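Undergrad: Input: structures, listed below.
Values in this text are rule-based calculations from the coordinates and carry no lab data. All of these numbers come straight from a predicted model, not from anything done at the bench. Cβ atoms are built from the backbone, for glycine too; each structure is taken alone.
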Structure 1
């Protein structure tokens, strides 16, 4: 017989057992779909080279504090790096902020990139149209992204030379970047830094990017940079708080925030795929076990072992190929859902797709899986003699012990892998619950966030006008029916939106020549009723008042943690500080109140403390204001009322609305993403484990019906037979659970960085998973046990 005959025979064989074959295709397809989807993400984010020429030469540079934490660069330190290190072919500093872009009557809010040095030359990307700005260029010019050109400027051919208003300042468009270029991610327009960046060596305001010279070694560049840091510390002492420079390949820096989570998901996918392969092998063993007599007869009639193995291989290939086709379709859908669900969490999302490489690897995986499954089945078959099979397959259909043993071993491995997956999902779930229990310091229920923005300006009069307009808008919101409190803040908690830094006593004349700070805190600008609207308690003193005007004594509120860290048990009320390195305002601030702590950055991080200044006195950094409206109305009704007011009172002001509860939900999005995916993998694995044990036990009971009938004829009770069946199933399950627990404990350290408030060897999770598996596996054994008990004793005589 030729290959086509083998293929036809394999198709007929699988069609005759369509239910089992379909289940094998489905389970293997699920495992492959998850693996393909996660592989595409990992390939784009962790493995694939960045879309820049010779991207391996790109590095990002940070300063390192004496506690080991990374910091952005201070401008003078950047200048010394650029002047001193000859390992760099090009170096640049940059930053990106949300800002207002306007062209004619069209206005949008977008990410604006500010840079200095050889920014575009360092990245090695040329514009599609026009030119980029050169190092040292300080003119109001702009290079726009391709998407902005198409959307805001409608792709007009005469775009070069047109005016684009960026945060109220007219810029001349000099270039358009090619489609797909956006560095940092989502940046829409780039402009040179126009303002003097200052001379403070402790004002960490810039990210730095460099391209190594051809042949330059990263290790040598690190040594040279750290030698410079040592010299700077020796020369400037307390004026600089950097003790070293950290140089990291750009690809590693971009992937760093999600690397651990993606590797965890990759491990979960690998486990799920192994479980699916194990399940498929078990199903094919069942198929071959049920036709062992047929195969034995064919062997007795002269069919060679290779001939029989080839038929099994074709059956395996058909199942694997069908599963791969199903997996590619499912993976394409999964990737679309993944990108919608985690668009803000994942970098390089535009590069995540199923490409030719993914398809080729999927086909190779299908071939390897088919070979593995075939090898397992053939190995099991070889352990049986033809005569033995023919003898066993006579009256009573006694089981093939080698088949049952092989399937039991596979099921033990499958249960062990399922145990590890469930423990991982359980630990992430417990961490998620622990984070939900953390008090963020503000109340999210019953409130809506209205974000309004105007162009940032250094003009104090314009900033004051913007603040007055915001105040009028908040007063209008306060008059709406059902509204209890309205207030605004420059950066909401949990959004990582806002500056932090050191503050001083009242003796500083310039932030560039400041002594050692007396404390460190987050810096926020707030209105008087922000604390009532956000549910932040006033612990001592007073809040801001209408009498706190720009021409009166400047005041501040401080959170409890910042106050205690600065003055210990001393009363902070009446203390005088300066906090001017955020907006250059060196007015002395008198502390008039102490408020509760909030988690400004992350729920995982303890509050570091915050200082709030009055919107009317320090409006400069509140061009973008987050207004919090607390009301007794339903959220949808409140948002409808707010939109009506905004359309009437805030024409020309870009705004957005969201329930305040979304702020906390967004802060947990990354963890929720990992938990849902790993939980889905674990749930599928559990279903496969239950199905696998049920299938094994049902097959074993079917093969042992004659034995059970004989046992009853010899006096065994039905309960004894039930215990025999259930006991054999639970022994298999318990063995797998035990091996899985050992594996989970060995690999516990890999999860430690992703956990919060839960030890990696959490006893509650380990016990809970073990009980869950034992109970579900027990249920999987009950139906086969009932079938075994239903065998009539007279069947032993047939």
Structure 2
């Protein structure tokens, strides 16, 4: 009796202690909550909303003190979550009136992970398998883009800018591949009054057409179609009887022989000589910045490479059924030559081979060796070793209540903090890291247009797992504390701009602009802000967070007094903005000093603009465009979220970099801009250079702009005017001009000339951060304050990204 009384007393005492110390804000119990995906109860449910591709993918978790025990839609139960008390994250993927998917990710109390998948069809929810879920998501992700729905006019195909054309005399066929900008839904002999040869019936589109003969009256045609599930189909047509009709393969081949085709003489294999490229067999894009050269070679549709040479030197020659469709040459001055060869076979077993020219001879090298040489990773300027990259994600709530995704990549004994701001469309990792070529090519290939032949024997094509492609975007607990590379398997850290800054001894911070990357959006549109100043407020808030050492605290919210305050720090902070981010970093400095009204207050210690968006006059190269601009700006104010006029769908061209952005990066924006996004850069460039703002910019703030002379993304006139006029009284504002046409200044191939230049500038202005003297390397023909060498006249304005 005494023992039981004592136990009861101790139990009541413990309850009274817990009750007395419990937070007033904490839930009284750990209770189950029901998630209704139609109308979530935000008193128990936390919502995080960003998009993968253009698909809405809000995710839901329980708030502290609750766990999700059931997922419903109105009165319909989708699933019961078990075990009780487990962590549950529900991701809802949908495009209205098109497709509905739900992913339920569970981690039980022992750490065991599980996932369930559901599809809504004909108004009913049902459980499905993993691969079916991801196949449907993959199809959903490429459905609904604002493609140009094209009716192809055969009579004008050879001059159609949305087609890749092969009318080479080496080929007996006329072959046309479609660009990424369009979806061919119908093929007609003539656009007006012509005969329809083929017309889309379901969701498929035509990606390749092959006519015979090449010249004159076409008698035969075979086309390749593709659907959102990546299923390819080959269709055959013949006009031997006088009118176009559908035939099977055997009938096609029989009519082909009747039309005079001699199969014994047909050979679609070609040799690429990178020292003397035959433009009748290959497309070539040339890109150069200072001593950095990149030439991309892609076979015309209908051909395959089986050999690559440089004069008499053989680089690669196929010894089996493997062939190549693309070869990229990289050069840095006369001593560095590298090559990347994209190979495949009819089974679509994709493999990249890397090459380097050593002692005058081309040899195969490893991927790491290729990247190390390309980025000059063994340069003596680097002082810090990063054995294991540790990029950490976090977030904060901005002035509008949106959750903004943030990143940090720190090193021991850091010299200073560098805060990076990315450009439009992209996100921090796409602009300042790089993509893993092997991972992307093995899983997605590089099929701009199909490289199959009508004479290929049927084979079992390698199936690519969509679960392997997309699983990492769904199966994680929270972005807080995550390494983004655990989600973005397409990306890599080694030999990138972020790694270079880390190895120079700098902490690197960054974030995704609102409506970009993993950050939330205020509107239904991605890559869109209601006002350009919304971007500036987010940047000001993040600078305050970093200065106050609050990175990693997701509870950070907007506070005017904290944001517009000169916080003392034990490390220097350098702002670095690329492209549109280059405009933002300047505007942030101007806004801070306007609000704080103390020109002696300390905000940041230095500012760097890489290809900074300070001038958009290159887009106003005709009188008509100059007249129309103010009209379009007014229209953008009235209808900000509608799609922009005169703005075409994202064109990946023949660049693997753009192909990966478009196909393999779900958080990269590759659709058409909204009208506000399209026109706001013009006003942003005018405002940043207005005298009332430039006079707020500290004359003693070390400022560096790095720009190429022929940048066709953001004109060089802007940085020139900023340094020579707006900041003419500053002795610490500099512009370095590099000859060439590159815009993506942080690209991996430019690291060997950009990073030494930055190191020299940083050491010159912040000598107290330097522990030892090191050799300095600068671009071969550029010095600060001096004019640049002339740009080669034959360079095309093709940016690396």
Structure 3
């Protein structure tokens, strides 16, 4: 707001007094008079108010708490360009002559003694408001006049009664070559009049300064003037006498008519060319006698109306005019013949020889004889039938546009997306019904004019990426605070647009509660789907260790059965006397059974069988644990996760996808935990690893060769970087710009839906504020790079916090 602006639609009155009762009394009474009353108990509070809102009148006590008196505060106001023009009324019990003089010196406009009469205060306030408005209107009028003078193409020169220049606009400077600084206060005639006319000009001005009269006053004259360079040139002067303080000043409007004079000369030299133009010009031209008969008609008019020139000479203009336009044609022609106008233009209809009606712009002027009597009317006719039809269609289109705007208004009011307009000073200008419903506001007036951070978003009023953003378009997920205190997740977009000749931010809000719930459900479903797609491979991975666990257990069972056959003999040997015949026979039988069951071999193989059983059980446990981690439902909020461990678990699950076609090379760096939805990132890693395995399988099919999949993790500034590289066939150049499109796939039917990379990019970019990029060389392989912020925040959120 500058010092020429009105203070408010409702006049703001600022009351500064440490007495609560006085503030309340003045607030109540002046509010009933229609003023917008703001109150402050000390200077600090008053300065806070004037920094936000500009009052029209300030009522100010002298003695106030806080160490700053009313006199000092008044001086501060008068030193502030924003507030200096606002009248200050001292309202105080200090009414000595010295106090009044000090208040006047400080810039006070009025002085009211306490205790005061409230009606007197109302009268003084009303008087100051009216005076303030009058001064503002006068200032605005002066500004307009100054602007007109500055913008005028003609020179505007004001001379005082001595013939000295007191106003010299930019056009005058450009016309005569003198800047204002060189002519202000100097005699105009000695500067601008050729020497041969100087005495005549001085004599005429001598009469003018006494009477305000002269041959040049009130008329437009053509004269000769002198530029700074000494060049003479023709001008057109319009002079007006203006009384100023009882003296006659001269206001001159000067137009350089050099070009016009040249044109007139050219016109005189072009009479022959005009004759040819009459005959050959594209416009219809006719000479009409004062009794409306056609005297001459050119070829263009003949073609336009279909008559020969001879046929038209037997007709009057009235006979060629459509009946609906005869009256207006006669009226205009009569005014031209009476001298009421030098010429006229008329849009009218003509009837052609075939009976068709055409629209035409008709321009008519008079050619007079030497005595000034009308000789001919020069009529120029331009066929505008096509333009009229176009205009009619345009008006129809405008009507339909208005109807469309009405429909659009209804749509905006009923669309389920919240829409709001926010000014660049971050205040709400307008919002539709959906936006009001989202924030819980019962009506629009409650939020109009309010700071946007109090009703539309959770950012501070000095650091809002949606309002402060320099980009023309911004879109991100954020939260809104409803009137009941609940936080509402929304997808918010902000666009810089022009609204009512003002640059504003158009903000839209989409309620994400249902989508968030569906995304959670869909995310879990996608994880289960991924597990289902890998089920056969995982089953195969589990079946192999289970099979050799089973074989080892079967071997141990058979070995156990053999030992069961030996056990009775061992027991008998324990109780049979050594050296007896029975002991010798039993020993021989036992040795035979040991050799038959190959005891030494069993003793060597049984420990290996136990080791294979334990190894198989461990491998199955690892696979089951990885599946459990992969398929476990994600938390609503992000949490810290070890991405090296997450990738290793994903490799375990996907083992069957790559084990026959590629070797895995991992280079896990020393990276910190990342704040993320680890379950969703597991899906991203799985998709990229499986895609790499499929790319290698397709590229090396029937070659007997194996490819390689390299996985590298590292820290890169505030981000963690994951590179997944394969030695497949690469991505053809012609489809590289489409691989992230939903449902785009190069795999055979049944091998993929084309959603994997689209979902992966959504998870990395939209949900984690990271990037998913790739580089590929056809025939050599592809590397996908995932870059994730360690703190889990989107870049714009991090910027907003800073």
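Undergrad: Looking at structures 1, 2, 3, which one was P(r) over Cα pairs in 10 Å bins from 0, in percent calculated from, given that it came out as 2, 8, 9, 9, 11, 12, 12, 11, 9, 6, 3, 2, 2, 2, 1, 1, 0, 0?
TA: Values: 1: 2, 11, 17, 19, 17, 12, 9, 7, 4, 1, 0; 2: 2, 12, 20, 23, 20, 13, 6, 2, 1, 0, 0; 3: 2, 8, 9, 9, 11, 12, 12, 11, 9, 6, 3, 2, 2, 2, 1, 1, 0, 0.
Of the options listed, only 3 reproduces it.
Undergrad: If relative contact order in percent (Cα under 8 Å, 6 or more apart) is calculated from each of 1, 2, 3, which structure is the one that comes out at 11?
TA: 2
Undergrad: Further, regarding this structure: From 1, 2, 3, which structure was helix-only ellipticity at 222 nm (-39500 (n - 2.57) for each DSSP H run of 4 or more, over all residues; to 500) = -16500 calculated on?
TA: Details: 1: -16500; 2: -6500; 3: -14500.
This value belongs to structure 1.
Undergrad: In addition: Work out mean count of other Cβ atoms within 10 Å over residues 37-44 for each of structures 1, 2, 3, then name the structure with the largest result.
TA: Largest one: structure 1.
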